Structure P
Amino acid sequence: MTGRQRRPRGVTIIDVAKQAGVSPMTVSRVINGDAGVRDEVRAHVREVIATLNYTPNMMARSLVTSREIRIGVIYSNPSAAFMSELLVGVFEEASTRAAQLFLLKGEQGRPPTRDAIEGLIAQRIAGVLLAPPLGEAKAVRAILQEAGLPVAVIGGVVPDAVCVGIDNERAAFDMTRHLIALGHRRLGFVLGNPDQSASIARLAGFRAAVDAAGGGIETQVVHGDYSYASGLIAGEELLGSAHPPTAIFASNDDMAAAIVSVAHRRHLDVPADLTVAGFDDSTAATTLWPPLTTIHQPVRALATEALQRLIQDIRGGTAGDGQPRITILDHQLIERDSTAPPR
């Protein structure tokens with residue numbers, strides 16, 4: 001035998017939901033006798049449960065009504081500064097909510113394996129918080145759906161989940177407009193991981209601001225992955241071009257910090273010779289010299305809000321209808337010393 005043999009999988013809540021044409025959360029509410037489900041839907045779900053001979057996990061159900069709630073937190077983010085801020089917010093909120101946290105990290109920016117996620121589920125967790133970029137990892141969410149677990153996603157928009165974030169497109173628009181207002185006409189943009197909706201939204205905001213300027217703006221877009229290393233490569237590509245930009249806007253502070261490093265290595269003064277702007281307002285933005293002009297994303301508040309809403313979902317406070325339940329928090333443009341008009 002060359003591979004690990006899996007034990008046969010029994011009927012899960014996701015199977016019932018698919019057969020009944022409703023969300024797993026609706027099935028859960030029918031099982032628990034919660035309000036908010038129409039009588040005809042409740043009767044149909046019960047019929048499907050009987051037909052499939054589905055037996056709910058009574059241990060998991062008891063966790064929902066116990067005083068302490070067990071929450072899984074799954075993360076795999078290349079930015080240590082971002083994750084540090086996010087985890088602080090999660091831990092602070094958990095301490096006030098009688099929530100016990102179980103952390104699972106994917107290695108080298110990749111999602112955890114199925115075995116690792118199933119091991120987390122075996123800890124009798126009642127719900128899962130997915131830190132970016134894992135909220136948009138379909139394989140991870142599929143495993144959690146199979147287990148019938150409520151999910152909260154930070155920084156992404158996915159079906160049948162609590163989703164908390166900022167308006168990334170508007171934030172990038174605001175920063176790009178600020179750079180243009182300073183007088184810059186040659187702009188570089190460093191895209192984050194293109195598999196993430198936040199990356200695409202930030203690029204859309206950058207392009208929308210350039211279009212709104214009415215012409216005369218040269219742009220160069222290069223790819224990164226939100227890591228410092230990818231920022232170094234992006235910085236070399238932009239600053240080594242025939243007509244390098246006078247201002248570079250990176251999709252996060254780690255990549256922006258790398259670009260500042262490349263500029264210094266090329267004996268360019270920031271901001272006199274090159275303006276650099278970032279995104280997140282992480283610790284990297286203020287420990288760098290010069291400190292970065294950046295978009296303040298309230299990472300700690302996003303984590304707090306996501307955990308609050310996840311616990312409400314677990315306790316049956318939100319109807320699950322297969323649609324994302326989105327909360328948008330405000331962003332802010334923070335102007336520091338890394339930006340100035342061009343020479």
Structure Q
Amino acid sequence: MASIHVESASELLEAQAHVWNYSFNYINCMSVKCAIQLGIPEIIHKHGQPITLSQIVSALGVNPNKAHGIHRLMRVLVHTGFFSQPKVSKIDHQEDKYFLTPSSRLLLKDAPFTAAPFVFLLLDPLVINPFQSLSAWFKNDDSTLFETTNGKKIWDCVANEPKFKKTFYNGMVSDSQLVARALIEDHKEVFKGLKSLVDVGGGTGTMAETIAKAFPKIHCTVFDLPHVVDNLQGTKNLAFHGGDMFKAIPSVDAVLLKWILHDWGDEESLKILKRCREAIPSKEMGGKVIIIDLVMGMEDQSEGAIETQLCFDMTMMCLFNTGKERSVEEWKKLFLEAGFTHSKISPILGLRSLIELYP
């Protein structure tokens with residue numbers, strides 16, 4: 001008879017702490033959302049120097065009976081790295097002061113590359129409420145967890161619910177602004193030799209517009225569903241074209257797929273990649289596909305990065321069912337099946353990678 005391991009009291013308490021820590025994790029993200037909504041990063045930024053708690057409370061104009069809560073909120077946000085609080089001498093009875101960190105500077109609503117809209121997208125009730133039904137979804141016949149809770153697919157909500165549509169596109173725009181800057185400032189060689197580029201699923205055109213301005217000799221086209229691009233105006237080297245990426249993609253030197261393939265399963269992604277291959281010339285003629293997406297299992301990733309990627313994968317399952325984040329091996333298998341001969345994966349975009357794919 002196999003022996004049964006019985007944890008000691010100390011082991012059980014350690015396990016309890018682990019359970020509690022993850023059960024309370026939602027408070028961390030909601031605290032960040034609250035700080036953005038209250039405008040705390042803006043208050044500290046406009047102050048121009050380290051700011052005391054009483055000054056923050058005064059600027060916020062919160063209910064006096066709840067002012068004590070701001071201290072507790074800030075304590076969580078300092079612990080999670082969104083604000084810093086230098087140690088002060090208690091002998092001098094100085095009040096604690098707060099600084100912005102790189103993370104909270106990224107939450108400034110008017111910052112050029114603000115991440116605040118993406119926070120609001122990830123924490124929108126339409127996105128987070130479905131996870132309350134995760135166990136039920138595993139047993140029902142609904143195609144997506146999102147549909148189980150909201151009664152419709154996410155793209156229907158984007159198309160027909162103005163408030164969520166605005167939240168969705170604001171989030172996508174804010175992310176594209178930062179990624180485009182990183183590419184143009186630090187990795188502009190990816191665009192070397194190109195005369196034309198199409199941004200498939202490019203939405204309102206943030207990525208393509210930035211590329212077009214930085215490289216006037218590249219003619220850029222935003223290719224998305226007709227209802228997304230019909231009323232958008234182009235420029236001298238930027239155009240908008242409506243269509244279906246599963247049927248055909250305009251012929252160009254390079255196709256850009258930013259955060260597109262993780263929305264789809266292998267069967268759908270294979271169709272998209274085959275249309276991409278049909279749209280570009282040979283490698284010798286400069287043809288390639290530029291993919292910006294997560295690549296799981298890359299070497300030297302931190303535990304935090306791995307955890308975030310795993311959470312993104314769960315989010316794709318929630319929103320799209322067949323959508324998923326892929327490992328290096330899964331990406332390469334997909335590329336081979338689509339008829340591509342060579343790929344280069346560079347983990348240079350934070351949690352995501354730049355993939356250059358050649359026919």
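Here are a few things to note about the model shown:
- Test item: FRET efficiency 1/(1 + (r/R0)^6) of positions 102 and 190 (r between Cβ atoms, R0 = 30 Å, to 0.05) calculated as 0.30, pick one of P, Q: P
- Identity of the structure behind 11 (criterion: relative contact order in percent (Cα under 8 Å, 6 or more apart), calculated), options P, Q: Q
- At a computed 2.8 (distance in nm of label points 7 Å out along Cα→Cβ at positions 134 and 246), which of P, Q: Q
- Structures P, Q were shown, and percent of Cα pairs over 14 Å apart, for residues 46-85 alone at 68 was computed from P.
- Value 1.11, calculated as Rg/Rh (Cα atoms, Kirkwood Rh), for residues 70-205 alone, assigned to which of P, Q: Q
- Comparing volume of the Cα convex hull per residue in Å³, for residues 174-269 alone across structures P, Q, the highest value is found for Q.
- Looking across P, Q, the calculation of distance in nm of label points 7 Å out along Cα→Cβ at positions 54 and 126 that yields 4.5 traces back to Q.
Read-outs: derived from the displayed coordinates by stated rules, not from any lab. The structure displayed is predicted, hence computed values, not measured ones. Cβ atoms are built from the backbone, for glycine too; each structure is taken alone.
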